[in-house]
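The structures come next, written out as structure tokens.
Just so it is clear, none of the values below were taken in a lab; they were calculated from the coordinates. Quantities reported herein were computed from a predicted structural model and do not represent experimental measurements. Cβ atoms are built from the backbone, for glycine too; each structure is taken alone.
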Structure P
Amino acid sequence: MVTDINRAQTLSDQLANLPHYHVVTLSDGYNVGYSDGLTEPGALAYAADLLSPTSGEREQGLEVAWIAKVDTRSCPLDHGDDPEKDGEDTMEFLERVMQDEPYWSASW
């Protein structure tokens, strides 16, 4: 017999295996930032708020924004037990993302 608990666990397992998205930004030529893992609509909303915030003033120095789709099971921004390896993986991931076509660029 299927219970609500089993159904909830199955749904949570399915959701955990869905890709998530990170918004990566470059500001002032050298400051790189990234968001937590978001759903696709969440990443689009977060990026939109960075680019055209409700306050009316964009983050000072913001130059480029990327939205990166990531496999949840192997996300390099999910830190594990080895901080040195995690840091290397994070840097490699961010470098790859920043070589892709940006979602938005101030130079357009």
Structure Q
Amino acid sequence: MGYRWKPAKWQKEAYAAKMREAEKEHNFVAPGGPLRTGCKVTWVDKVSGTEMSGVVCNHSYGSKTGQHTFTVLRQNGLKKRVMGRNLYDRLLAHTPGEESREDNSYA
């Protein structure tokens, strides 16, 4: 078994402080429905801290890992893959698409 790096306590605390600052800057919202193909989303990227927006062009759920992944077509024409855990809690705006309106899993 190889060596696995673990962050020190001060590194964890610095990251937590950075996340708290980001939460103060932005008004995060709950999705208010499922995120599916065609949804327009605006979120804050967890790594860079910048605001991004685009349209969900694909979504998949990995049953093996239990993770929802979204492919978002951004306004500049580039695609970005975003894990659900990084999108749901950093969401600034969500406009449901046709597939979201048809999905009644949140009702």
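Out of P, Q, which one gives -7000 for helix-only ellipticity at 222 nm (-39500 (n - 2.57) for each DSSP H run of 4 or more, over all residues; to 500) as computed from the coordinates?
Structure of origin is Q.
Assign the value 1.0, calculated as distance in nm of label points 7 Å out along Cα→Cβ at positions 55 and 95, to the correct structure from P, Q.
Numbers: P: 3.4; Q: 1.0.
Clearly, the read-out refers to Q.
So if we calculate mean count of other Cβ atoms within 10 Å over residues 63-70 for every structure here (P, Q), which label has the highest result?
Structure P gives the largest value of mean count of other Cβ atoms within 10 Å over residues 63-70 among P, Q.
Something else now. One of P, Q was used to calculate distance in nm of label points 7 Å out along Cα→Cβ at positions 31 and 71, giving 1.8; which? Mind dumping the intermediate values first?
Details: P: 3.4; Q: 1.8.
Corresponding structure: Q.
Check the numbers for Cα Rg over 2.2 N^0.38 Å across P, Q and tell me which is largest.
Comparing P, Q by Cα Rg over 2.2 N^0.38 Å, the maximum is at P.
Next up: Starting from the value 2.3: which structure in P, Q was distance in nm of label points 7 Å out along Cα→Cβ at positions 23 and 47 calculated from?
Answer for the origin of the read-out: Q.
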